[in-house]
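What follows are several structures.
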Structure I
Amino acid sequence: MTSWIGPARYLAVANGVGAACALTAGIYQARILGPEQLGVMGIIAGITGSALTFVDVRLNDTAARAFYAVDGLAPAEAAAHRAGVVWVAALGTVLVGAVAALLAFLVGGVLVPVFTRAPVSRWWLPADAVTLALQALTGTLFALLRYSREFYVIGHWRMATQATQAAVTVIGLTLMPTLAGAYVAGLAGASVVAALALAVSWRVWTRRAGVPLGRPDWGSAWAAYRRSRGMLFYGNLLGYAKLLQRSADVLLVAYVAGDRETGLYKLARQLVDGGIAVVQDALYQVYFPDFLDLLTRRAATAFRALARRLAVTCAALTAAAVAGEAVLLPTLVPLVFGADFAGAEWPMAIMTLTFFFIAGCHPWIWALYVGAGRLGGYTAMAFAAVAVQYLAMLAGFRWIGPTAAVGMMGMLASYVWLIPATYLLARRRWPRFLPWFSAGSAIARAAGDGHP
């Protein structure tokens, strides 16, 4: 039924349906709770998200490298090896999520009063942390499925899981229209979705991809992960940068700007992240394995062509999206969310600009560092990007005003630094694989064949 549409387009459509479900639930949640209570949710999410990223070691990316480490293995041995890789990644994500939930519970009660005076029930923090851990497990399972190349199956079930999560959210808030209801609904929905993802993963790997999850080669898989322990180390460090960039930034907005602006900031992040994920996830599911495969085969010309096409496409999509938002959002935001959310259109539009960097450039730049197993330089650039982000936020709060839009300008500034910086660093190591960089230049010739 889906043979008439390519996998990237189909996943974009599937993610679009899923994003529409998430948008519907998000709109309903925002109208029920209002900007102040949504701001409290943002503060709690900032704490629990920080706990998760604090202990994160980016197992998904290490698993990607380990999954393709099958040189010299017979087909049956390679399949058992890959089964072990999948198991280690899934169980590792569960362990990381459990530690993060405990950490959030221990420190959250102390931190919440620093950022808001609103009353907060103690159980909301662990509930949100467990919800986030279950969502991380679901994300890991679907991220691993991209290597099965069963893109249409992934699309089917992404729609089903998103619809399930949205339905549970709406039903929960209808029955209990409070913050407590939001956390109960979130936890229930995440539990059901994680169970579905587990069932789908087992079926796809064992019955369609020929990966025997019941007979994994633990030794081979573990050895592949051990060979990538440098990636695990730098992945954990990179998690700290991600903590500051994508979790603790909400806390800074809350500390400086108050609950309402934090609510606008959270709403913009929630909606635009969801919108960006529609295309980003589809592109990653299809193209990231292709980039890794091209690197493995040293196909530099094909790698450059694919990277160039991805960047140009995403630049056009970004320009069209921002133009549409400039025209429509000033009318749609108060109409859809209510007058209390007036002003949310600006942080939404600013964050949309990050789509070009996230979806158009990051997949192929990140593939170079992951494929080579050399994350040290990238990690250093990521921390520098965080410094740029916070300096831009603080300067903006001081000279423009403590608003959600100014906070989002800091987010944009971090990507404006990160992508060019990591590109220039990659130019010294793998010039032949970079678009818009001549493979015949003196630097490229000096770098040899540019093997990652």
Structure II
Amino acid sequence: MKILLILHTYAADGEFGSFALQLVEGFANTGAEVHVIKANDLVDGLGATALSSELDKNKIKSYFTRNKFDLVFNTNHAGMGGLIKKYIGQAPVISWLVDRNPFLHAGKNNNKLFSKTTHVITSSRANVDNLIYKFNLKEDNIHYLPFMTNPLSFNDKINKSINICFIGSFFVNEKVVSQLLLRNYKNKYYLRVLDALSSLEDDFDQDDESLVKEIGLCSLLKKQKISPSRFKGAIGNIISNKKRLDYLSEVSDLGLHLYGTDNISSLATHSPSLASCFQSSYFVNSRERLCNIYDRSKIGLNINHHQATTGLSYRVFDILASSALLVTNKQRKSDLEYLFGADHPVPIYSTSRELKTICKHFLQYESEREQLIQECNQLVAEEHTFDQRAIDLIRIAYPKFAVQTGRSMPVTFIQKNDLVRDDGLMANKRPCYNIKEMIHCAHNLVSRH
């Protein structure tokens, strides 16, 4: 079997993070021949609504003619427009919406974004009905698959030197909303923006276009050139920031170590005690560092982004596989219970006070903590690995696909010069890489947490 992966990256250096590379390795470990195109090379920006005009039609046509792919897999429906869509042919397409909503590289028309042969994957069960409604999908074409981890990345022999850790981000584009409030203070739109915040805090799964229409914000957002989805995302960031600030502040005196993006330091004006927990000199820029933090921690916290609704982030699966105890916030109709049953071993908190009580207990009683960690490790040991998820994805299109055990072929990474017009640039050969070596030095995107 020959598979093409079209994957995007948000990394500032333009390189794939370890999550993407481990997914590539998972596909390679099935015995399939794997090619990889960086979606960023196909567009002028990930927010584009068409493929780049720099793409060379003859190069792309020649490439797809030489390589008759049996399956095309992508993240966020990246690159699925124009020339790529034309020359894929009849190969089934699987689009995993790792960020809940797709890119619009195939155009702005929601009803025509996905073809009838495209399978759409979401990692939040609550998002299934929303996607069916928003993009006119058939139930047979949308599937729920949770994220995964690599249990072999962790080491339970490392000494525990951190009581509690949280690896994640605070979000910055809430300025979209704050500017709307400032510009419209004392007029009819002010309370409408607050109504939207209250409505989405209660139910984030509602359709963004229907929401802004119902509350009466269509003309305001159009005037400010803010799309309904961007507005909704900014509201989600505000809610998520408040939630993370409240929960983390409550346990800041229990030996909390906070890791993430530089803007965490700005918390000093809101919570000096929390800002003092930020490990600014230790940036989590590799898989090895992330795993090392969890393995040195007694407790690993999860505070989900509000837009996750029922879904579980990568962070949840990483902590479950590590030697830290996962402690997570309560989610309505959580996928945690759907996947692992109502009697799962993961401690859950609903309030900041409950979080502190749980952390104090498991910091004090080591044997109880270690017992739960062993049970949590078993939850993800087999069914939620990168290798298994690659198999799950292939079997959506090919239910009888058989893994070729022990056969992992080199992966072909397609260079940008192989896709765009030369314009005086020297075309590169398509190199084959040892995917394990690439993963070893890959950057890990903490923003995905």
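Values in this text are rule-based calculations from the coordinates and carry no lab data. As the structure is a computational prediction, the values presented were derived from the model and not from experiment. Cβ atoms are built from the backbone, for glycine too; each structure is taken alone.
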Winner on mean count of other Cβ atoms within 10 Å over residues 31-38 once structures I, II are ranked, highest first: II
Per FRET efficiency 1/(1 + (r/R0)^6) of positions 47 and 311 (r between Cβ atoms, R0 = 25 Å, to 0.05), the highest-valued of structures I, II: II
Of the structures I, II, the one that 62, 61, 44 was derived from, the read-out being Cα extents along the principal axes in Å: II
Source structure (of I, II) for Kirkwood radius over Cα pairs in Å, for residues 167-374 alone, computed value 20.7: I
Read-out volume of the Cα convex hull per residue in Å³, for residues 23-214 alone, computed value 193, structure in I, II: II
Read-out helix-only ellipticity at 222 nm (-39500 (n - 2.57) for each DSSP H run of 4 or more, over all residues; to 500), computed value -28000, structure in I, II: I
